[in-house]
Structure I
Amino acid sequence: MSSELTGTVALVTGASSGIGAATARRLAENGASVALVARRKDRLTDLAAEIEKAGGTALAVEADITDRARAEAAVQQTLEHFGRLDTLVNNAGLMLLGPVVGADVDEWERMIAVNVQGLLYTTRAALPHLLKAAEDGPRRVADIVNISSIAGRVAWNGYGVYNLTKFGVNGFTESLRQEVTQRHVRVGVLEPGGVDTELGSHNDHKPEIREAIGTFYEQTEVLAPDDIADGVAYMVTRPRHASVGELWIMPTDQA
């Protein structure tokens with residue numbers, strides 16, 4: 001185990017698969033105790049066991065962060081178990097694509113609930129503890145990393161509300177960065193391009209969209225979740241005086 005984050009605690013949302021699971025593993029490898037937050041308890045339990053077997057420390061926390069009370073309870077459970085919180089990775093995300101004309105409004109609401117409201121609820125609950133960690137922690141610095149998307153930088157036809165949520169994440173991140181970073185709670189956004197995760201499968205019920213996504217993945221050497229986990233680990237292991245506000249990671253084929 002590396003020791004850059006020894007003595008610190010990280011909470012990762014959407015930790016049951018993909019980028020979230022890879023990030024949890026990487027932070028544990030760097031010495032952090034990790035709270036794994038998601039809805040699929042069985043996957044969290046397996047991941048926690050994997051991290052523990054590798055010599056790390058992990059806690060599985062089943063929670064739907066779109067429910068404010070449950071998001072707050074996930075942070076509280078982390079505090080009660082580990083006694084502190086130094087790093088928050090807001091990774092949970094949902095991508096449901098399609099035209100605005102004739103759209104299923106329920107899909108819009110689901111995306112906004114996960115991508116925006118869940119991120120806000122978790123961040124609000126975590127902030128007092130991150131500020132405290134920045135004052136008296138072993139590293140005297142804390143971190144929030146919000147996982148956004150290239151869709152937070154560029155809008156495309158058919159991505160309308162997904163674009164809205166990710167542009168919103170970028171704007172919120174920058175505002176919060178200006179508010180708390182000088183108090184040594186560093187706030188940054190990481191914007192991946194195409195990554196081999198479950199995100200595209202959220203559209204399996206839409207054959208035309210799923211086909212287009214499949215074609216992209218066939219023609220592009222996309223990123224692996226570990227590539228994004230590397231980026232998160234880079235951001236949160238900088239020395240106290242260095243803050244990474246934005247990191248954009250793209251497949252070379254897509255860039």
Structure II
Amino acid sequence: MKTSQNYWGVPKWVLAIALVGALFVVLPLLAMVVRVNWGQFIPLITSQSSIDALLLSLRTSTIATLLCIILGVPMALVLARTTFPGQRILRSLVLLPLVLPPVVGGIALLYTFGRQGLLKAPMNFLGIQIAFSTTAVILAQTFVALPFLVLSLEGALRTVGTRYEAIGATLGAGPTTVLRRITLPLVLPALVSGAVLSFARALGEFGATLTFAGSLQGVTRTLPLEIYLQRETDPDAAVALSLVLVAVAIIVVGLANRVGSNSRLGPNVLS
């Protein structure tokens with residue numbers, strides 16, 4: 001009897017749709033590769049403004065990712081391991097930057113940390129100016145990237161459950177020891193995945209950065225902003241820099257996948 005499935009157990013129509021989806025992602029990247037002026041590729045990506053933008057993006061995205069880990073891990077733990085009134089509302093607010101237009105996030109940050117923002121009194125008292133600085137870039141990137149880590153880690157925490165943590169507690173391990181020796185090792189792949197997503201989102205951030213930090217070369221002009229500006233004056237440079245950004249993202253994701261695949265995880269309470 002004939003069947004619509006191949007020997008992998010996947011229907012052929014599913015494979016066909018998957019192929020269309022893959023082409024939808026790959027073809028634009030291929031078109032960009034074809035469009036690159038390879039004869040001038042190196043000069044286009046090694047201009048001073050391009051190098052400044054790339055280094056700034058890598059530096060700020062790395063710091064933003066570290067902030068996402070520092071802030072996101074406790075947030076995910078609280079959302080996954082505790083119950084309190086208003087938890088669903090808080091979770092929705094934490095994940096709100098996922099659906100907000102980035103420019104709206106930039107406006108929100110500006111009216112919080114700007115010179116006339118909500119925190120202007122304590123910031124003026126301390127002599128702190130954040131808006132339109134490198135710090136503003138980092139905050140903008142953290143704001144839009146944080147939900148990716150929280151969402152990934154919270155889902156993993158709910159999936160693994162609390163069985164191993166309960167066993168560790170019955171053996172005398174304190175909450176911090178349980179967190180360090182059991183919980184975090186169990187969800188390490190999700191933590192790595194969430195950190196990679198956060199880094200990639202921070203690296204590609206545009207709207208919130210432009211609104212909250214502006215575009216000053218070497219200070220706030222990240223690579224996406226540089227690409228946007230170059231598109232108006234030098235399309236070849238914009239395409240070349242876009243390809244650099246794609247290459248960096250591929251390298252980061254590849255390294256993260258390798259780290260995740262090489263991880264040997266499991267609860268370790270007694271050692």
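Tabulated data for the structure shown
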read-out	value
Structure responsible for 0.05, with FRET efficiency 1/(1 + (r/R0)^6) of positions 132 and 220 (r between Cβ atoms, R0 = 25 Å, to 0.05) calculated and labels I, II on offer	I
Cα Rg over 2.2 N^0.38 Å - highest-scoring structure of I, II	II
Rg and Dmax of the Cα atoms in Å, for residues 36-187 alone derived as 16.7, 53 - corresponding label from I, II	I
Among I, II, structure where FRET efficiency 1/(1 + (r/R0)^6) of positions 12 and 164 (r between Cβ atoms, R0 = 25 Å, to 0.05) as derived comes to 0.55	I
Origin of the derived value 20.4, 66 (Rg and Dmax of the Cα atoms in Å, for residues 124-243 alone; candidates I, II)	II
Ranking I, II by distance in nm of label points 7 Å out along Cα→Cβ at positions 76 and 196, the structure that comes out highest	I
Of the structures I, II, the one that 19 was derived from, the read-out being relative contact order in percent (Cα under 8 Å, 6 or more apart)	I
Which entry (I, II) yields the derived value -23000 for helix-only ellipticity at 222 nm (-39500 (n - 2.57) for each DSSP H run of 4 or more, over all residues; to 500)	II
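Quick note: the coordinates plus some simple rules give every number you see, no bench work behind them. Quantities reported herein were computed from a predicted structural model and do not represent experimental measurements. Cβ atoms are built from the backbone, for glycine too; each structure is taken alone.
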